[in-house]
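Each structure below appears as structure tokens.
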Structure P
Amino acid sequence: MLNFNKHLSNVCIQKNNRLCIGLDLDNRKLQNTSISYMNGFIKDIIDATIDICPVYKVNLAFYERLGKNGFDLLSMIPEYIDNRAITIADAKRGDIGNSSKYYAEAIFTTLNYDSITVSPYMGEDSILPFCEKENKGVFILCLTSNQGSSNFQNKKIEKNELFIHVAKLASKLNNNNNIGLVVGATKYDKMNSIKEVSGGMPWLIPGIGFQGGSLKDSITIGSKNNSIALINSSRSIIYAGDGSIKDIKLATENLTHEIRKIL
């Protein structure tokens, strides 16, 4: 059984891409808000892009609001992808050990996602339950792309910013080679300092597109040490143009082309 980071690397290299498509369904942007339409729309996106897209990310907030129907959609996605790509549950979980254990079971066993995003705020015992299965990945929030991230993440503790301490902790816990970091593309000026302590761990990089992050800097710095720099794109792809599958496919191909020029 391959560890998660090796599996992720293999899939990205095989498809010659580092794109992660975010399947974030926003009622305000959908042509139809029925569950059957959402189900079909998600499948159509996957069908149109999976030949070149190695990773799909699902932000649970967009589905949990739908109750049981949303849970059914969450279950459908990894089943439909069926090992043709990597799946990330963007859940940002993190709680006392026993709670994290059951969060991990829900994401990895019940819903069968390949990986999860985790908040490190409660410390290493809140992270470890997610790391037990080497074939399941954990992306730890390190330096995020939102404006409010500086409220805590940039604060210095013993001469280093908090995000450096998080990167060091992630590196320490990465015994199963299944841990990565979430590093926002809007924070490119901090990326080199994170890379120095995070080594070859993969990065999940949001903030390209509407948030204005640098694609070139994100891939160039994130790929150092032979690591994988995943470029997440949600709104810029799934609501491209008039929201048609043709426009979604074209947006995927265009961003893939830009990524490949930098690799």
Structure Q
Amino acid sequence: MTIKLGLMLPTSTPDPSRPVLGDVGAAARVGEAAGVESVWSTDHLIASAPIVDSTVVLATAAAVTSRVRIGYGVLLLALRPVAWAAKQVSSMQYVSGDRVLLGVGTGNPAHGDVGWRAAGTSYGDRGRRTDEGLAVLRDLIAGRPARVAEDFEAAIAPGATVPPILVAGDGAKAVARAARFGDGWVSIGLAVEDVAARLQVLGELAEQYERPRPTVSIVAPQLDAELAKAVAQVSAYEEAGVERLILAPTGNGWEGDYAWAAELQGARG
């Protein structure tokens, strides 16, 4: 399996004192031209820094590209009604030509609960509600009837091809959630020497649910700034069985980050 490279779209900034966002459409076009597999958007209502809405961002990226995959990295499923989330995802599949990669998570605690409170949604039980949402999400996206409340069943039209669902999180509950519901698992910064142990755990858990072992994607791998060393590191991740590396913003502007990613992609052939 050839490892794939992804890039985060410039939808936020690591430094709240510099709330300057990038040109999403331009970045998506540059990412596609660079030959990376995917471009991604983070998802928060209110975070520790200014942030643009993920679905609007991905629709913009889809509109100006034709090949690159469009990824939620990751959708906070419990932040909104699951039927509404499914509608957005199925619509995104429709307008993008089935290019969506659907990352799902419960949120980074570093951002706190303010966004959840603003949405009128409980922060404390987001894990349980994420599980409940994932249990019906595939049916809803596909247009099949699913129970969205205790006494109410609904179907969303038009249905769409269900995208790969990549469940994020490094904790034990999140890894189990990926094995139970996900086609893939997303980790932040997992070191290459730790990949084999995580693959084993994912395989054992997936076997309990009688499901295939999820693939592994890693956000923000710690790659060397020297190109030759970075190429070797990517190859090591590939040999360890990682499906995808999603490069994180450095905070120095998306143009430089994307130019470096293009060099890395080109150096790997």
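Here, each number is a calculation from the coordinates, and none is a lab measurement. Note that the structure is a prediction, hence the values are computed from the model and not measured. Cβ atoms are built from the backbone, for glycine too; each structure is taken alone.
Observations on the model:
- For 17.9, 58 (Rg and Dmax of the Cα atoms in Å, calculated) the corresponding structure among P, Q: Q
- Here the criterion is mean count of other Cβ atoms within 10 Å over residues 113-120, and among P, Q the highest value is seen for P.
- Structure from which 4.2 was derived, distance in nm of label points 7 Å out along Cα→Cβ at positions 129 and 225, options P, Q: Q
- Among candidates P, Q, the computation of mean count of other Cβ atoms within 10 Å over residues 137-144 that gave 25.4 used structure P.
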